[in-house]
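Take a look at these structures.
Every number in this text was worked out from the coordinates using simple rules, so none of it is lab data. All values derive from a computational prediction rather than experimental measurement. Cβ atoms are built from the backbone, for glycine too; each structure is taken alone.
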Structure I
Amino acid sequence: MKFIHANKSRPFFLYLPHTAVHLPLVPAKRFRGQSRDGLYGDWVHEIDWSMGELFKALDECGIDKQTLVLFTSDNGSARARQGSNLPLRGRKGRTDEGGMRVPCVVRWPGRIPAGTSSDAITSTIDLLPTLAHLAGTRPPGDRRIDGKNIWPILSGKAGAEAGHDAFYYYQMDQLQAVRSGPWKMFVPMKSKKRNWGKPEPAQPLKLFNLAKDIHEDRNVAGSHPDVVKRLMGLIEQARSDLGDSGRPGKGQRKAGWVAKASPRLLETASP
């Protein structure tokens with residue numbers, strides 16, 4: 001809130017990653033016992049309060065209608081009794097929809113139509129080019145940017161055909177699935193990698209129509225060989241470009257890495 005008040009007279013970018021509701025569950029004392037869902041619910045309550053305070057600050061500064069607010073998460077919930085991913089299957093650390101698909105709420109009064117939604121395939125990789133577009137600039141041209149400008153989707157000017165034609169589900173360096181439109185296909189694997197814990201047993205080829213089967217229950221690969229063939233073509237493109245299970249791709253880029261990381265406090269001067 002102090003940052004918003006200090007920068008209300010100039011454009012700013014505020015990235016606020018809440019610790020909630022990641023384990024361990026530690027809501028502030030004033031919120032404990034406020035919900036009917038234990039500590040998890042209490043902490044969700046605290047996030048709601050926190051967002052309300054931020055919106056209050058925007059309103060007090062008179063910049064509510066000049067500010068885009070985007071609220072999302074990095075993964076689905078992790079434990080059966082701490083959050084629910086239903087009607088999605090799976091949890092954090094998996095490539096089922098429950099591990100990968102997350103809510104995203106975007107608000108900008110007068111610029112984003114209220115009460116609208118989109119079925120287009122988008123991702124947090126799209127935030128950089130989208131915010132760059134809105135700021136009147138563009139991402140660096142000396143490197144490859146995977147994301148797309150999704151402002152036409154957010155502003156209600158594009159339909160479900162917009163967004164990404166293909167989205168790839170990687171577990172570390174292992175390509176496990178691809179989605180295109182309503183179709184999601186898991187490729188055959190001798191053993192599925194995990195972010196933590198033991199690898200999972202072998203995975204047969206599976207095809208799901210997410211528009212009709214959001215919980216990924218009915219494998220329809222046998223009745224849609226044409227879809228399987230098309231998606232396998234996308235898989236091979238990804239393997240050639242981004243690699244798969246220790247096989248580097250020609251377009252693969254190393255993840256950013258800091259050899260000797262240490263905390264840094266960044267101070268923003270008043271305008």
Structure II
Amino acid sequence: MSKVVIIGAGPGDPELITIKGKKWLERADVVIYAGSLLNPEILKYAKPGAQLYDSASMDREEIFRLTAESARAGKLVARVHDGDPSFYGAIQEQVDLLEREGIECIRVPGVSCLQAGAAALNRELTLPNVSQTVIITRPEGRTPVPKPERLRSLAAHQATMVIFLGIQHLRSVVEELEKGGYPKTTPVAVVYKASWPEEKVIRGTLEDILGKVEEAGITKTALIFVGKVLDTSAYDYSKLYDPSFTHGFRKGERDVP
């Protein structure tokens with residue numbers, strides 16, 4: 001049966017591809033990759049003789065035609081995406097086209113830049129009595145955003161927010177977050193190229209992050225993290241490891257010295 005494997009190749013560090021993703025990539029006869037975003041080091045896992053195609057200069061129809069023709073010819077096709085293709089990957093439209101043609105598509109999840117960014121910050125995005133919700137979103141650009149999901153509306157929740165595709169609109173992002181209710185003192189962090197050798201972390205608040213990012217010259221390939229979880233000076237400890245808290249793996253009260 002014709003088959004296409006969609007591989008989330010991780011945020012940049014070639015060691016952050018999953019074992020399963022690497023195994024599929026090593027088997028693939030045809031590799032179609034997002035060259036504008038993918039670390040080229042990932043391609044070293046492709047087998048000798050594999051056909052490599054950079055999709056950065058291709059449109060939807062060109063990608064579909066190449067993928068479908070290769071799969072129908074009995075070749076295993078790997079569609080390699082940076083991070084995890086569940087977020088802002090323009091992958092679903094390709095899957096739907098292929099499946100209408102009877103071509104099976106399977107996915108291998110990857111490590112998102114969201115997780116890599118949180119690791120770079122050395123922060124947990126949910127903290128007891130601070131925030132238990134993470135909003136993953138983007139500002140409106142050439143791709144519209146449904147009105148209830150605009151930054152100003154989402155800011156009302158005061159949850160942890162991770163903003164993709166927003167660094168080039170940082171000024172308006174800050175304005176919308178403030179108008180939505182985040183105080184100017186809200187911690188903000190910008191992570192540029194998480195897990196790459198060029199990784200940079202800029203920390204500040206809504207009041208000063210714009211100037212710091214402009215000074216660092218960051219204009220693309222960065223995530224914006226917003227929320228009180230970035231400040232770990234005050235939060236409640238988790239109940240999970242509380243000596244007085246019982247659950248299926250730890251029963252009964254314990255004396256604490």
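One of I, II was used to calculate distance in nm of label points 7 Å out along Cα→Cβ at positions 33 and 65, giving 2.4; which? Considering all the candidates, the number was obtained from II. Taking 1.1 as the value of distance in nm of label points 7 Å out along Cα→Cβ at positions 129 and 153 derived from one of the structures shown (I, II), identify that structure. This value belongs to structure I.
Computed over structures I, II, mean count of other Cβ atoms within 10 Å over residues 9-16 reaches its largest value in II.
Out of I, II, which structure matches 19 when relative contact order in percent (Cα under 8 Å, 6 or more apart) is calculated?
Answer for the origin of the read-out: II.
For the read-out Kirkwood radius over Cα pairs in Å, a value of 21.4 was computed from one structure; give its label from I, II. This value belongs to structure I. Structures I, II were shown, and mean count of other Cβ atoms within 10 Å over residues 89-96 at 15.1 was computed from II.
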